[in-house]
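Have a look at these structures, which come just after this line.
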Structure P
Amino acid sequence: MSDRAALIAHLLEHSIRTGDFTLKSGRKSTWFCDAKQTACRAEGILLVADAALAEIDALDAAAEGAGPITAIGGLTAGADPVAFGIAAVAATRGRHLRSFSIRKESKDHGVQGRLAGALLPGDRVVITEDTVTRGTSPLEAAAAVRALGAEPVAVLPIVDRGGTCGAAAAETGIAFRPLVTALDLGFPYEGP
């Protein structure tokens with residue numbers, strides 16, 4: 001079984017539920033993806049990291065002198081296990097990525113209000129997320145990253161369940177690199 005097929009199988013076993021669900025948007029769905037169930041299992045995050053690091057290498061190769069990706073993170077809590085796990089696995093392979101979270105609200109203490117972690121001005125950043133439908137969380141994180149003086153290069157979710165985040169990311173000049181799509185999992189996109 002290929003690494004990608006193994007990731008899809010892990011998601012289907014641990015992260016996908018079928019039934020009648022009301023999504024965060026209020027829309028009804030016959031399936032639900034809790035990709036944290038994959039990202040928070042050791043074997044799952046290894047599969048996610050393998051796929052994500054291949055995408056990050058491809059982004060670096062296409063950068064044409066802009067420099068390598070130096071940080072990974074996103075809006076808490078969806079991005080946290082994904083970003084931290086990928087950064088940890090990357091370090092074991094000699095690839096050093098700083099990781100961070102963007103809080104949903106500013107704090108009076110800490111480095112920069114909404115920032116928790118090791119993001120620096122000038123960093124080239126991958127914004128990650130466990131699952132995206134419309135893409136509001138990673139695009140909010142990307143705006144915060146820009147405001148902190150770093151450059152969001154790509155949005156990289158484990159699962160794209162909506163099929164619309166790519167266009168929204170492109171409108172802001174950010175690449176969209178989902179590791180797995182709803183179609184890969186055997187489900188239709190949820191749409192906007």
Structure Q
Amino acid sequence: MKIGILCFQGDVAEHAEVVKTLGAQPIKVKYPYELEVLNGLIIPGGESTTVGALLEESGMSKAIQKRAQEGMPVWGTCMGAILMAKQFIENSIHQPVLGIMNIKVKRNAYGRQKESFEEEISIPALKCDSFPSVFIRAPWFEPNGSKVEILAQYQGKPVLVKEEHLLASAFHPEIAGEPLLHKYFLEMVKTSKYSSSRGLSN
């Protein structure tokens with residue numbers, strides 16, 4: 001199973017290490033042609049305005065949109081989730097996004113960099129009552145479609161959501177050292193019809 005990790009910014013190495021530990025092959029990607037061999041894609045944290053512009057300039061934006069439409073599993077963490085959202089809660093924000101997931105997002109919902117924190121949250125879908133979650137300039141989400149499932153909340157706001165083959169988390173699971181959410185995404189990839197439809201082996 002080949003899992004791409006967008007490597008413009010963020011915890012690329014940390015995600016890659018967890019993916020490798022779980023028995024899948026992490027592949028760092030920057031260019032559209034590199035998506036061809038992937039079974040799934042992780043978009044890590046970073047600065048959304050900068051990475052959004054890089055996605056546009058590199059042609060990756062349209063390439064990822066196409067793959068997502070075809071059913072490729074995509075998981076965005078923090079900034080990655082922001083880029084996946086179709087709308088911002090704040091109407092004043094205008095920046096390049098992938099816009100592949102039917103959620104609205106509020107950036108920096110829990111404060112700026114200096115207000116970063118770690119909290120244990122409950123994720124019933126993972127049968128986990130205390131998942132260690134690192135929030136760094138984290139967003140929260142608002143479902144904007146009937147197919148969006150809320151998997152976890154913090155302070156009454158959704159911070160982990162799923163829409164079919166798409167997953168978005170407001171926090172950074174790659175930092176806390178708990179691989180449970182990565183296992184969940186790899187299972188999404190394994191059970192997806194995307195790989196078989198494209199002749200890719202899981």
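Values in this text are rule-based calculations from the coordinates and carry no lab data. Given the structure is predicted, the values throughout are model-derived calculations rather than measurements. Cβ atoms are built from the backbone, for glycine too; each structure is taken alone.
Tabulated results
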read-out: Origin of the derived value 3.9 (distance in nm of label points 7 Å out along Cα→Cβ at positions 22 and 62; candidates P, Q); value: P
read-out: Winner on Rg/Rh (Cα atoms, Kirkwood Rh) once structures P, Q are ranked, highest first; value: P
read-out: Structure from which -8000 was derived, helix-only ellipticity at 222 nm (-39500 (n - 2.57) for each DSSP H run of 4 or more, over all residues; to 500), options P, Q; value: Q
read-out: Of the structures P, Q, the one that 0.6 was derived from, the read-out being distance in nm of label points 7 Å out along Cα→Cβ at positions 86 and 102; value: Q
read-out: Identity of the structure behind 6.6 (criterion: mean projected area of the Cα convex hull in nm², for residues 46-157 alone, calculated), options P, Q; value: P
